[in-house]
Structure I
Amino acid sequence: MSAAIKGNILTPAGWVHGAISFGARIDGIDGGTADPSTNADDYIIPGFIDLHVHGGGGRDVMEGGDAPHVIAAMHAKHGTTSLLATTMTAPPEDIVAALQAIGAACAAPRRGAARILGAHLEGPYINPGKLGAQPAYARAASLAELRQLGSYAPLRLITVAPEIDGHLALVRALADAGIRVQIGHTSGSYDDGVAALAHGAAGFTHLFNAMSALHHREPGMVGAALAHAEYAEIIPDLLHVHAGAIKVALRAIPRLYCVTDSTAATGMPDGDYMLGRQLVHKCLGGVRLPDGTLAGSTLTMDQALRNLVGIGLDLADASRRVSTNAADYLGESARGRLCAGNFADIVVLDRNLNIKAVYIEGEPCDLTDA
């Protein structure tokens, strides 16, 4: 069934004032180039793509079962039309159970829920000295284990600490297999970062957080990212990273994109929730371990967009940071842009950048209780 909506449509060529028609994919866009500031119509932009999602709606990816479906439905109400379900550092049996549930959710998407494109394996191949909020189950990676894990769910993104012995060779093997490798939860040096990029690493996990910091005589992993990265993810909740540091990253990294790093506490009242095997507490808009360490976020992608605009980005640039760049990074050429032939993953915003409608592959989402 075909539908059409009218407003200010963000296309790859810029804003068009007109109508977009679509079924599961976009049929076409009719109208003329326009400055959206000259009218009061809605904004129509690409659906958001979040490559780092641990939970939402009280559920955690590591629970397995139907948790990925519940999480994807909650985030869809906030404009996320595609996501990567993200695992934690954990014992092998926990990771297997989570990936089995992710694989099942990928194979059988539900109406009104964001499409789960695969898994982001954030752990356990990280540095035990840079766990952040990850439980203490870090270990070195093996290609044989990763091949086995990939039989349970599509592994689209894997975070590794490149300074761990054997990991540089692994980065090359994974990159050659078409899997995106990110540098994260790392105590590695600037040189370690440069070497990982040379071996095929493509990005950085939650830039600035859980990595060696920038110093003018020891640039660290942050320095490697700012000096050399084409892509990196960042959490723009304004708790994980100061607005000024976000602006630094925007100037340095051409295709910087945003993630939520959201947890089970997202969309829920203050209180206690699980993040993998760890208890976390939501209070004052943040999620923390008992010792005060930030433990993921309660961010949603619509709020990420508003935060970007709030620190000075125009809406078109902010939209690219929550959609297009992530799609390009993952090689999802049929998502992240509004143009004929692409999936009709669409977000409609009012003039205050609040969600009015969400379409996932052309199907409208129920925004009740968003």
Structure II
Amino acid sequence: MRQAERALFDLRRGLQILMRHDGAAVLLRAVEGADDAAVDELQALGGAPARLVLSHHRMAAIAHPGTAEAVSIGLAPLPDVAALRTLAWQRGARLPPMATIAAGDSIERAALRLLGRAQLVPAALACAVAPAQAAAVDAELASGRLLAVDAAEALQLCESGPGRLARISDARVPLAEAENSRFVLFREADGVHEHVAIVIGERADWPDAVPVRLHSSCLTGDLFGSLRCDCGEQLRRGVAAINALGGGVLLYLSQEGRGIGLANKLRAYGLQDEGLDTIDADQVIGFSKDERDFRVAHEMLDELGITQILLLTNNPSKVAALQKAGIKVAGRRAIYGEVTSQNQRYLKTKARRHGHWLHELLTEQGEPVAAEPERLPAPDAVHRA
């Protein structure tokens, strides 16, 4: 899957790539980062009009609901980049009346998957290579200016999880909440993401069911103390709780914004300021309500030799995902932050639409939400929206 991994970096750099499947060849470029000259270059090399490819989440947001994972849109004439960006992620956009809509093919589905994995807006320009341009495209490939990737290989990369993690480095890092702590850094096979296991206390002193928390990175909350969420408080309280329980592990996962990345999280914040909740804002941009893949946590626990855990979480999906991966979740303990006027709506959305177990916390604020189940969810309860 080496070419597919390289394609992630080319797309993030704003370059076009060539994708092939069953004899078809299509030039692809992310709408994010493109300019009018780049779009002209794409169509000139391909020798055909480009089509806009959007996710079904985005299509629903612009009043075209459907079931196709990727949707291919013909626009004649193709609008400028400013208009394409409006169609790709801005609220209130509408397709022009003459647009033609079709279910995306394997190449277009793979393109959106790659963009999502690269944490770019899932919106692509796709230009089929005309027969008359085949020699010109071959010359670009031979020169190294263009990268070719197979659609099946790209899909395999995106569906296979993080791949085998590499343990890169570790060091003792005393924390305010747990002085005896060590940071162990892991890197994913494609090189895009790095994750840290914060190992607290001495292994010999840990309980049989090791206290573990999965914490997705939140630059705004963890580092800057944003009042829009409770992430920073949950992080520090999680470390303190693990330390008080005799030690264990906090997995700090590079999954900003439930997996959509910081740039898209900030776009979603802008939409939330217009009145949308976190789920609707993410779907306007083209994402599902949660893009995270918790298989990386399973691999990190495997590398650390941990098979039975006490999970510190309010999220049933984390419980189910680890159970499904073969980790024995012997029990669960809640970890709460403070409810404030700025984060109350965010917490209510997590409880009501993500199903997070926040009954005790929100009931104290006079916000009725469903009570927590008596038993942990079954492994097959995890799902993607």
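Name the one structure among I, II that volume of the Cα convex hull per residue in Å³ of 125 was derived from. Working through the options, I get structure I.
When relative contact order in percent (Cα under 8 Å, 6 or more apart) is computed across structures I, II, the figure 21 traces back to I. Given a value of -7000 for helix-only ellipticity at 222 nm (-39500 (n - 2.57) for each DSSP H run of 4 or more, over all residues; to 500), point me to the structure among I, II it was derived from. Derived from the structure labelled I. One of I, II was used to compute Kirkwood radius over Cα pairs in Å, for residues 167-350 alone, and the answer was 17.5. Which one was it? Source structure: I. Source structure of the calculated read-out (distance in nm of label points 7 Å out along Cα→Cβ at positions 23 and 119, 4.1) within I, II: II.
Please state which of the structures I, II yields 19.2 when mean count of other Cβ atoms within 10 Å over residues 239-246 is computed from it. The read-out was computed on structure II. Computing mean count of other Cβ atoms within 10 Å over residues 55-62 across structures I, II gives 26.1 for structure I.
Every number here is computed from the coordinates shown, using simple stated rules; none is lab data. Since this is a predicted model, take the numbers as computed values, not measurements. Cβ atoms are built from the backbone, for glycine too; each structure is taken alone.
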